[in-house]
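In C-alpha cells below, several structures.
Just so it is clear, none of the values below were taken in a lab; they were calculated from the coordinates. Everything quoted here is computed from the prediction, not taken from an experiment. Cβ atoms are built from the backbone, for glycine too; each structure is taken alone.
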Structure I
Amino acid sequence: MTNAATTSAHPGLSRPLAWLMAFATGLAVASNYYAQPLLGTLSERFGISHGTAGLIVTAAQLGYALGLVLLVPLGDLLERRRLIVGMTVLAALGLLITGSAQHAGMVLFGTALTALFTVVAQVLLPFAATLAAPQERGRAVGLIMSGLLLGILLARAAAGLLAELGGWRTVYFVAAPLLLITAVALWRALPTWREPTRLRYPQLLASVWALMRDEPVLRQRALLGGLSFAIFSVLWTSMAFLLAGAPYHYSDAVIGLFGLVGAAGTLGANRAGHWADQGRGNRTTLWGLALSLASWGAIALAQHSLLAFIVGVLVLDLAVQAVHVSNQSAIYALRPDARSRITAAYMTSYFIGGASGSLLSAFAYQQAGWLGVSAIGAVLSATGLAIWLLRRTRDTADAAA
C-alpha cells in the first residue's frame, strides 16, 4: 500500500495489510507469554518458589497495563506508523534483555519492558478498525483478535519446543529478530495516519478517564473484559504447575503444546466478529459468559481426566474470545475519533483483570491445588454472567418504562 499522509482520506484495509497487522499483533502479544510454560524451569534455574515464578506473569501483565495507560492513547495524538514501528523495536530490545538474564530480577525487568511496548498490539487494533469500512469493522476486529489469540497460544507451544531444543533462552533470541523483521514490514506497508486533535499529552491521558465516566457502555464492557481475562489467566498461569507435577510430569515442550488446544478460540474470535456485524453482539456476549462458567466443570477434572481438561480449555478459550470481540465491536462504535483512548480504557481494565487472575491463580494453587484454581475460575465466571444478566434486565426495564 502506498504511504500517504492523511487525516481525512480513507485508504481502506486491504486483505494483505489486514493479515500483516494480525501477524504483527500476534507476534507482539506472544512476547508476554513465552515464560508461562517455562515457569517450572525458571523456578529451578533461579532457585525461586512457584509463587515467585508466577510474578513473572504478573510483571508482564502489569507492564502491559502501564503501557495501555501511558502509550496506547498516543495513537490519537502521534503519527501511527512511526509509533507502531518504534514500539515494536523497543519490545524486541526487552526480549533480548530477558534472554540474557543472569538472575530472576533481570527476567522480571526484561519481561516488564517487553510488555510495556508490546501494547503496540492495542495501537494496531483500533488502527485496523479505523482503516476498515464500517460494514466490515467487526470482521477486521475479529481477524486481528484471531492473530492476537494465536500469538498468545502458539507462544506457549513455541517456547516449550525451543526450550526442549536449545534451553529456555532460545525462544527469546528467536523472537527478538522476528519482531525487528516485522517492524520493517510494517514500516513499508502501513499508511501514514494522524488523527486531527489539538489535545496535549496530559489532556489526552485525562480524556481516557473522561470517556470511562461519560460512556456507560464502555464502563460495562471494560468490567466484563477485565473479568474475562482474569478467568483466562486463572487457567493459564497455573496450568504449567499442574502438568509438570503428578500424575503427568510433562516436559516444557509438551506443556507448551497444550497452547494448541486453545487455538480453536480463533474460530470464536472470527465468528464473534461476523455476528457483531450482523447486530448479534449482545447475544454473543451472553453465550460466551455462560460457556465460560460451564467450562470449569470439565477443567476441575484435570487431575483425573486429561480429555475433560482439554475439552474445558477449548470451551473456555472460545468463550473468552467471543466475549472479548463482542466487547470491542461495541466500544469501537462509540467514538470513532477516540478509538485509541477507548482501547486504552478498555484494555487497561482487561489486563488489570489478567494480572489479578494470575495472582489469584498462583495463590490458589499454592494453597488448595488445582481444585482451588478451578473454584476461583468458576466464581469469576459466575460473577461476569450475573453482571451481564442484571444489566440486560435493567436495560429491558428501562426500555419498558
Structure II
Amino acid sequence: MPISAHHWFSDTDVLRRVVSDAGQAEVLRLRGSAPILPALWPDDLRLEGFAARERQAIAEALSLLFGLTLPQDFAAARHFGDWLRLLQDAFTARGGAGDLTFRSSGSTGTPKAIRHSWDRFVEELEFQASLHEPAGASIRRVVGLVPSHHIYGFMFVLLLPQRYGAGFIDLRGLRPAAVAEQLQPGDLVVGFPQVWQALSESRRPIPRNVRGITSTAPCPADTARAVQAAGFTRLVELYGSSETAGIGWRDTPDTGFTLFPYWRFAGGTTMLRHRSRDQVVALPDHLAVVDQAGRFVVVGRRDGAIQIGGINVNPEHVAAVLRQHPQVAAARVRPYRVGRTLRLKAYVVPKDTATEIPSLRRMVEEWLRKQLLPIERPRHLTFGLSLPDGAMGKAADWDIAKPA
C-alpha cells in the first residue's frame, strides 16, 4: 500500500520506535553509556528520570529530525506517552510529516544535518519496495537489526513495513543464533555487514524465502557469499549516504552497483544529477564505472573516514581531539583489524617526558570519554617519546603490543 497523506506518525508504535531510538542515542552521547531501559520506551516512563540537559537534547534532536517546532508543553511533560501525543498533535497541526533531517555520522569531525524532502523520500521508498519484493515474492514481515532514527533505519524499519502492509519485529540485542531461530518464511531482514557475518556463522537453519538488505558499510564479498550459503534467498547491498540517501544497489558481490533509476552521473563520477529535478549532489566517495551498463564500484572515501560498526569514523579527527589535551604534544591514530572488525589505536607523545605514563593514560582516557563517542575512542593507547616514522621520514605503523 502506498505511503499516503504523510501520516506515518499516526501509528503510535511506529512513532514510539523512532523517538525511543533517538532518545537513547542522545542519552548515550551525553552519558557515554546507554540507559537501562527497554528498546521501546513505555507511555508511563517518567521523564524526570533524565537530567534536564538530556531532556533538552532529546527535544532538540526530535525537532531537527521531524522539522517541528515543539509546543511549550513538551518541556513540562512528565511521561513519555505525553511526548508521543504532543508530537502527533504537532504533526497534525502542520498538516503532515513534512521534510526529514538526518544527522551524518560525523566522519569529518562534526556531524552535519542533511534535509530530505518528503517527496524525495517517498520516491526512494517506492523504488526500494519494488526492488525487495520482485514478482512472485511476498514480504510478510520486516526484521529490524538497526536503529530507526538514522536514514537507513527510518526508511526500512519504519516506513517499509507500512508500505508493504507487513509485520515488524525488532531483534536487536539478540545473539545471532537467537535471531536465526526467530526468522520465518517471507521475512526481509535489515542489517549491516557485521550483523550479516555473524548470522552467516550462527550455524542455524534459515527458513525458505528469507531475504536481506545490507548497508551503512561495504559488505565484503566473502560475507555476501556466506550469507547465501547459509540459506538466505537474496542479499541486496545498498550504497548511499546521509547526504544522498540511496544511490545504487547490487545483489551479487562480484558485480558493480546499479544506479537507482532516477540518478545520473554528472561531472564524471564526482556528482549525481536527479533525472527530473533540478538537483545535483556531491558524492562522498571515489567511484569507478566498471562496465558498459554503467555499473560502478566504490574505490574509497574522499574524506579519509573508515567504517567501524556501521558508523563513519575519521581517525584524523580522533587524533586532533587527542592533540587538544594539555599534556599531549603529538598524536597519531590508525585503524587495526580484529578478525573482520576494525578498531582504532592511538600513539601519544607526552609534552613532559618525565610524566608518569600510568597517570597520563588515565587522564587521556578520561579526556576521550568526555570528547568522543564510544565508537570513536581508540581501544589501544601507546606512549612514546616521538611519533613512529620510517627512515624516509614517512609516517610508520606500530605494533600495539610493542611500542615503537
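Computing volume of the Cα convex hull per residue in Å³ for each of I, II, which one ends up highest? If you can, show how the numbers build up before the last one.
Values: I: 125; II: 170.
Biggest value here belongs to II.
A value of 10 was derived for relative contact order in percent (Cα under 8 Å, 6 or more apart); which structure in I, II was it taken from? Provide the component values of the computation, followed by the final result.
Working: I: 26; II: 10.
Structure II accounts for this read-out.
For structures I, II, calculate FRET efficiency 1/(1 + (r/R0)^6) of positions 88 and 320 (r between Cβ atoms, R0 = 41 Å, to 0.05) and state which one comes out highest. Walk me through the numbers before you get to the answer.
Numbers: I: 0.95; II: 0.45.
Largest value of FRET efficiency 1/(1 + (r/R0)^6) of positions 88 and 320 (r between Cβ atoms, R0 = 41 Å, to 0.05): I.
Using the calculated result -26500 for helix-only ellipticity at 222 nm (-39500 (n - 2.57) for each DSSP H run of 4 or more, over all residues; to 500), pick out the matching structure from I, II. List each step's numbers first, then the result.
Working: I: -26500; II: -9000.
Only one of I, II returns -26500 for helix-only ellipticity at 222 nm (-39500 (n - 2.57) for each DSSP H run of 4 or more, over all residues; to 500), namely I.
With distance in nm of label points 7 Å out along Cα→Cβ at positions 80 and 288 computed per structure, which member of I, II shows the largest figure?
Working: I: 2.1; II: 4.8.
Between I, II, the highest calculated value is found for II.
By the measure mean projected area of the Cα convex hull in nm², for residues 16-231 alone, tell me the structure among I, II with the highest figure. Display every interim value, and only then the final one.
Details: I: 12.4; II: 13.0.
Between I, II, the highest calculated value is found for II.
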